[in-house]
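Next up: some structures, all given as structure tokens.
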Structure P
Amino acid sequence: MELKITCIPGDGIGPEIIAEARKVLCAVAEKYGHTISYTDVLMGGASIDVHGVPLTEEAVAAARNADAVLMGSIGGDAATSPWYKLPPNLRPEAGLLSIRKALNLFANLRPAVLYDELTGACPLKEEISKAGFDMLIMRELTGGLYFGERRTTEENGVKTAVDTLVYQEHEIRRIAVKGFEIAMKRRKKVTSVDKANVLDSSRLWRQVVEDVAKAYPEVTLEHMLVDNCAMQLVRDPAQFDVILTENMFGDILSDEASMVTGSIGMLASASLNDTKFGLYEPSHGSAPDIAGKDIANPIATVLSAAMMLRYSFDLDEAADAIENAVKQVLKEGYRTADIFSDGCTLVGCRQMGDLLAERV
């Protein structure tokens, strides 16, 4: 298969971690007989430096012409970078919001996996962490409270702020379909999270999810109120497979889930539209303080590349090979600085990429 990928190295450690992800993808292509063509484009601060804007129309066009986008990290140090003296619409992160909108990326996927070798980094009690967990939070990304009408008014000296939470049936249906499709690739369980005891939008959410579930009889569906889900994530995270939820709830729950893994340097993510197209990136930031020092952890970006193979190209075997390589390297005791512990072997970003590519 020919894989057409647009690469956005981005800022900070982005170019370093993208280089290692491409190294691993090269090993995958050689092993399974695929060919990969890359188109590199600028976004974020790197684009501001060259083009004066965080995202150009040419970059968007290059993304649209690809099968998928693999991205490093965007942004810099807000306290010192001249990028953050610009108006908000011209700052690095505005490019990320713009490309999500331009590509209609409505489904955000955030895996949270606790590897056996990293249970010591988990902040939960040992009796909980020893069970491990492997969940995926699917967050609706373009609707809900963050995109509804908002206003602040003052009348008779009383200030009033209003934010509107709106969901249409089709917005819920398309994210639910994605959730069930992905559950079919995993352990076939969906936990739909809402606040149906209070909110009309959540009651519609629950109705639509139940309707979509009828087309996936192999998948077990359960409903859970968001406050209970927040509690269960720290009480028994192993119970979850796919958590399907709306924008604001997903924003909060995905950050909570990432915290219980113990290391954000291990967390991949994807944003999908209604085709197989997706944008894949690590969940962590650009870490400008360590850029160019060969100490960044590339594993989150490598795992994002595995997600790309699985969800945009349906290459499950190749994705498994990358994920198993990560497990093997950790089992052998190799660690970058952010996940290092006594008794392990400290390696840099490039060496970690070499080790992962070798074990593919």
Structure Q
Amino acid sequence: MASSKREYRFGIIGLGMISHFHAKAIQVMKGARLVAVASRDAAKAAEFAAQYGVEGVGSYRALVERDDIDIVTICTPSGAHLEPTVMAAEHGKHVLCEKPLEVTLARLDRMISVCRRRRVLLGGIFPSRTSEVYQRIKRAVDAGRLGRITLGSAYVKWWRPQSYYDSAAWRGTQKLDGGGCLMNQGIHTIDLLQWFMGPAVEVRAFTACRAHTRIEVEDTAVAAIRFKNGALGVIEGATSVWPGHAKRIELCGDRGGVATREDDLVTWTFAKPAKGDAALLARLGARDTGKGGAADPKAISFVGHQRQFEDFVAALNTGRPPMVDGREGRKAVELILATYQSARTGKTVRLPL
């Protein structure tokens, strides 16, 4: 890996909705430049390239074979992340891949293995981890300010109209979406929950499709979790809840509790208050960050992507792991797959899978 600062040249593979967030994030970064984008639809590649003033190519291979690309970001459908990742790694490119890294553990583990063998960095994109609110919560948990954690809950009760699933052939399919409201929409909050709580050891779940037709995946899900530390937890996920509610995380312990609404801090209370607690709650709880992607997947900022891309470049410059490497990005996928297995079999599922 590089040991000194330099300009890193990016390419984007797959030009769906989220790729615009990648392009905007790269273009405002220092030490980075977007060089080229690729889509199997050559016309889409040309249109996207013209919008951002870069080159567009009609095949993924054509992009990864270029000598002027250092880092590739993957924005293809979830169940089609493996192939471009392997192709990029085999050509010596570092890879930043959208969530979920893949939709099966076998495919995901192959991505990790190939990138390790080719000695390129693999990063999973979970922008929520860059938020100051969640960074502060993580520090409080790690410092023991909540005491013995007893409960951890995540709620992602969103709305997606039928037109959302009808807008692309891959949406709502098991092969390419890998799941519904948990794997696609809820995964960011589920990742945060396991980041705070530590690994899960048991899951009991139910899933259903209640508000949509012509999809193979769930739009409503509930899960009860037992964590390795002994705490219990709940996940509620949906794309069946009109008009869509702000996501929430609640962590409770015998010495404190914290809770969020979207990216606002709404509870920050401890048996042993610390200097600055009240000011922090006032500052991070009064921003009114709205409902995010609760009803509109485009209603998010690219700033989280920018921060994570900057962290990835810093990791390359210093030789440290990125904020979310392949193994870290695997954790939320494993928990979601355990949830699906429990719902499918009607049994409690033990982790690791």
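Details
- Which of P, Q yields 21.2 [mean count of other Cβ atoms within 10 Å over residues 103-110, calculated]: P
- Computed -12500 for helix-only ellipticity at 222 nm (-39500 (n - 2.57) for each DSSP H run of 4 or more, over all residues; to 500) - originating structure among P, Q: P
- Across the set P, Q, distance in nm of label points 7 Å out along Cα→Cβ at positions 87 and 319 reaches its highest value in structure P.
- Answer label among P, Q for the case where distance in nm of label points 7 Å out along Cα→Cβ at positions 31 and 159, calculated from the coordinates, equals 4.3: Q
- Origin of the derived value 1.8 (distance in nm of label points 7 Å out along Cα→Cβ at positions 71 and 263; candidates P, Q): Q
- When distance in nm of label points 7 Å out along Cα→Cβ at positions 79 and 191 is calculated for each of P, Q, the greatest value falls to P.
- Top of P, Q by volume of the Cα convex hull per residue in Å³, for residues 175-310 alone, largest first: Q
- Here Cα Rg over 2.2 N^0.38 Å, for residues 55-230 alone was derived from just one of the structures P, Q, and that gives 1.29; the source is P.
Bear in mind these aren't lab numbers, they're just calculated from the coordinates by the rules spelled out. Predicted model, so just to flag it, every value in this text is computed and none were measured. Cβ atoms are built from the backbone, for glycine too; each structure is taken alone.
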